[in-house]
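S.K.: These are the structures, in structure tokens.
Where a number appears in this text, it was derived from the coordinates with a stated rule and is not lab data. The structure displayed is predicted, hence computed values, not measured ones. Cβ atoms are built from the backbone, for glycine too; each structure is taken alone.
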Structure 1
């Protein structure tokens, strides 16, 4: 599946101002920018980044509200299918308990710098992710808005 401009616009509409929150929270936790250079704007730079960037909200079963071009291609989904998808469904059933433990630890610590796990595409193909940065989306008033992750290392199994 190749994503297109309609996917980009759908993600921008879904995430809105939370696009900046994704980048600001990353910089706050990791002490460096999520995106090194954004001459055409942060939204476009995140969309075009050469690594996956995803984010979900704070629902009881968190739902994705953002995935960039790489994420959509890896998960083999269009934006309209990705937006609102339960984030737990990105992991295989056998990996979901470990993912839930990771998210609980993340809730307490705020970020993780080297998460690894197995994810699954819409068609059921498995891929391993490594050296994943995962962080809480926290605004300037310490309000919690979900979690995000980015990774540039994956391999299909």
Structure 2
């Protein structure tokens, strides 16, 4: 049996321990990195898209130009639907300033908020009061009109996804 010189044994041993140390270090880095990513994902909630549902809002020919019809969405919030010469628009009846309820004033052609004298034009843009100072628009509700049947649908937040 041939004896391996001592320097070769030490060299093999040190090489083996170096490879083992590198492997353990890489494993530790990977596991701590995975733990950090999981921790961040736990702290930062995932973005979820808002689920929407169509609700029936009548037929287009039931809307007189310049008139307003009120609807209640699935969360119990009032929606104001207005037909103009250019089409049909729907807005939340909640004033973005302090959450008061707006109403349509056909004589002034504005949505009026009685809380602080805020006003919005027919397109929901701020016209007077605190909403104008803060450039706060009425929240627009998506509207879909079926071309073939003339049925108007409002796209509202699905209550089951709240």
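S.K.: Ranked on distance in nm of label points 7 Å out along Cα→Cβ at positions 23 and 95, which label among 1, 2 comes first with the largest value?
M.R.: On the way: 1: 2.8; 2: 7.2.
By distance in nm of label points 7 Å out along Cα→Cβ at positions 23 and 95, the leading structure of 1, 2 is 2.
S.K.: To which of 1, 2 does the computed value 18.2 (mean count of other Cβ atoms within 10 Å over residues 15-22) belong?
M.R.: Working: 1: 18.2; 2: 10.0.
The structure behind it is 1.
S.K.: To which of 1, 2 does the computed value 21.1 (mean count of other Cβ atoms within 10 Å over residues 71-78) belong? Display every interim value, and only then the final one.
M.R.: On the way: 1: 21.1; 2: 14.0.
Among 1, 2, the structure yielding 21.1 for mean count of other Cβ atoms within 10 Å over residues 71-78 is 1.
S.K.: Upon calculation of distance in nm of label points 7 Å out along Cα→Cβ at positions 63 and 79 from the atomic coordinates, which of the structures 1, 2 produces 1.1?
M.R.: Working: 1: 1.7; 2: 1.1.
The value was obtained from structure 2.
S.K.: To which of 1, 2 does the computed value 15.5 (Kirkwood radius over Cα pairs in Å) belong? Working shown, then result.
M.R.: Numbers: 1: 15.5; 2: 20.9.
Structure of origin is 1.
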